[in-house]
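No value in this document is a laboratory result; all are computed from the given coordinates. Keep in mind it's a predicted model, so treat the numbers as computed, not measured. Cβ atoms are built from the backbone, for glycine too; each structure is taken alone.
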Structure P
Amino acid sequence: MLCCAISTEKKGHVNFWKKHFTDPIEKVYIIMKDSTIFNYTNLYNDRVYISIRRLEKTLKKFKNKNYSIKDVAIIIHNHFKGYKFSLEDYELHRRLKKYGFNGRFLLYSHMKKKVYDIED
């Protein structure tokens, strides 16, 4: 369920992210370099799974854009419990890098109400 959402320049502001993670499910936001934002969820409250193959396919189909993983500026998802990246997060980040991702991979922690960068 990737869909166009909103665009913004306040990508790092915690209060900005807090208002986008209000549902009791984990969700991922994908922000393109042109500030277009997509969101995706599996509707689980303890995980969100994103397939690189499906992501690539969806990005290429987006109307008049023909995006690729190289066009992604930020990927942010949320965790309700804890504030550390999971092993799956590290694996996804590594795979995205292989496909040309050079943006920021972020985590919003509901517990700490903070945003963390996987490369910090």
Structure Q
Amino acid sequence: MPTIFQAERFTGNESRKRSFEHVTLIDCRFEDYESEGVNLTSAVFVGCSFKKVDFYWALMFRAQFVKCELEEVNFRGADMMEVVFACCRLVRCDFSQDNLGGDTDLTPVVFHECEQINCGSTKFKKA
């Protein structure tokens, strides 16, 4: 049975690596949250809000963000293969190079009916 979190709040620095692999999160809030290298593989976020979140070098294979609000989220260096953002609003999110100078590859990412404001990369592919 899949793990489901509903209306949970996540904040602070996750010194131990939490995994959201194959987890569904509904109406959850991530605020001032830092989890470098977090596993978001096949995670589904529905109606969640993210404010000042650090997902640096996150593993995000097939993660889905649906009707989410994302503000000041750091995705630098994240593995974003087959990630989908649908009907999301992204404000000042950072998809730029990681500390080693590697680009965050957005070519396999789908942004469907998303609003993007002042984000750190202009390489958005719209569905």
* **Source structure (of P, Q) for mean count of other Cβ atoms within 10 Å over residues 33-40, computed value 20.2** => Q
* Structure fact -> Working back from 1.4 (distance in nm of label points 7 Å out along Cα→Cβ at positions 49 and 73, computed), options P, Q, answer is structure Q
* Taking relative contact order in percent (Cα under 8 Å, 6 or more apart) as the quantity of interest, name the structure among P, Q where it is greatest. => P
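Given a value of 1.7 for distance in nm of label points 7 Å out along Cα→Cβ at positions 41 and 105, calculated from one of P, Q, which structure does it belong to? Write out the running numbers ahead of the final one.
Numbers: P: 2.3; Q: 1.7.
Source structure for this number: Q.
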* Among the shown structures P, Q, from which was the value 0 of helix-only ellipticity at 222 nm (-39500 (n - 2.57) for each DSSP H run of 4 or more, over all residues; to 500) calculated? -> Q
